[in-house]
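Just below sit the structures, each encoded as structure tokens.
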Structure I
Amino acid sequence: MNSWRSDFVEANGIRLHYTRTGSNGPSLVLSHGVTDNGLCWTPVAEALAPEYDVIMVDARGHGRSDAPEQGYSPADQAADLAGLIAALGLRRPILLGHSMGAITTLVLAGTSPELPRAILLEDPPPWWQSSDEPSPEVAERMERMKAWFAQVKRMSREELIAVNRAENPGWSDAERQPWADAKLQFSPKIAEVIQSTTPTSVDWPALLARVSCPALLITADPERGAATGPEAAAALQARLPQLQVAQIAGAGHSIRRDQFESYMEAVRAFLRSLPA
């Protein structure tokens, strides 16, 4: 980890921060979930760094990246990611995203299908099932998330770690500490990410019809808080016939943090299956 590079690029009109392992293997770009940052991927990057050049980007409004006043839609964030790929001169990288980052990854694969070699989606919110009008359930969930944003912003690092330890006793400290640091860094401006209209800002049927690369959806247990249940997974697979689905038992929304070994087994199996 001491040899990893931390730097900035200008992409899509803003400055994005990233951390890069820098091996000679294929490029693998990791996109985190809302209120996380790039270094929340550290355990995954450490596991894959011997074989891949892993790039962990801080999304706009997160980590050390710029936090513009607006522009937090899936299309904006996909354009940021495309700009980072271009700025770093990456040739057909593999993309792995979690939650918000999985949506960013999926949107990029639809808007710029020539860019990714393959995509991996860790429990994205199932926005491809969104109707034109946000449901009351979606609106209520978004409001709860806003309240949670405000709550964590009032906590110290020590308080955040203590709360996380109580709520997620199975997480390792390697997961818990970057998670807490990221909560201190994210900007309140990211609230646009969870507006009730955000899921409907994408023409999902048209976008998914353009996704052509190999794809893996990693799901978990809805009763433990996973966002993508069997029905949503089947709906996405109907739109993407090439989509593989890996269901990880005993995990919630943060699948890799809850069941790291099983998660990495699914990731490695998919990566090994890709054409050279």
Structure II
Amino acid sequence: MTKRVVLITGCSSGIGLETALAFARAGDTTVATMRNLAKAERLSKRAAEEGLEIEVVQLDVTDDASVEAAIAEVEGRYDAIDVVVNNAGVGYDGAIETIDIDRARNVMEANLWGPVRVVRAALPAMRARGTGVIVNVGSISGRLPGMAFQGFYGASKHGVGVLSEALADEVEQFGVRVVCIEPGFFATEIVANADNDHDAGPYQAEHEWVKSFLEKNMESASGDPATVAAAIVAASDDPATPMHVVVGDDAVGFVALVDSLDSYEAWKPLSEQVITGVAGPRPT
């Protein structure tokens, strides 16, 4: 297989880190980007242990200038970027009424507008060459009805799915392919990194209930982020990959369940049952 140039966002931990390692193992020229280069040590150590070459570049997906500079730097060095993986994101939660508006905006900036910035910067060269792959990392949250206190996160991931579909239709004529990877619960640090201990006002008790569900799910998650990384590499390799790729037994089960229901009202009690099974009875 021809050696490709691959750029991945959000590589300081979790899925992004494992994806960088997976592409490097496959022999691709791998550019791992992250907002804070001080967090590159873990990736660099893992790469050194395996004798892998991975270039680390600063890129903040919420900053236009940072995105444009990083893409220009990589294109200038290698002439082309063959595969872009939009993985960077945040997991802030909170009630629609009481979440700090700047945190809510940051969810959308990182999770939705971040991929848009990267695509807009990388796509012109792909289009000019008539080839390229864009892999957007969504979430099972983007395939499920909205969950309380996850409104902005869910909206951002629903948006990633819809934008991926629209983008795929737009760029197919230019030989560029788009895939949306949608993982379930995997052992990453997205919940721990979110710093969601804030006052939810009149929603505090239920916020703590849902937050406990998410935290316990992450603590017990046995899924290795390397599984998602493998799905990303496979999707970049195989032109027959479908637009939406659901990763994880839990995610597959939830999507099948939602597809079998005919209304939000049918989903709501099942959703509460799932949360109660992990976090205990709903606060009264």
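List of remarks:
- Among I, II, structure where FRET efficiency 1/(1 + (r/R0)^6) of positions 126 and 254 (r between Cβ atoms, R0 = 25 Å, to 0.05) as derived comes to 0.15: II
- For the structures shown (I, II), percent of Cα pairs over 28 Å apart is largest in II.
- Comparing FRET efficiency 1/(1 + (r/R0)^6) of positions 62 and 214 (r between Cβ atoms, R0 = 30 Å, to 0.05) across structures I, II, the highest value is found for II.
- For helix-only ellipticity at 222 nm (-39500 (n - 2.57) for each DSSP H run of 4 or more, over all residues; to 500) computed as -16000, the structure of I, II it came from: II
- Among I, II, structure where distance in nm of label points 7 Å out along Cα→Cβ at positions 54 and 86 as derived comes to 2.8: I
Where a number appears in this text, it was derived from the coordinates with a stated rule and is not lab data. Everything quoted here is computed from the prediction, not taken from an experiment. Cβ atoms are built from the backbone, for glycine too; each structure is taken alone.
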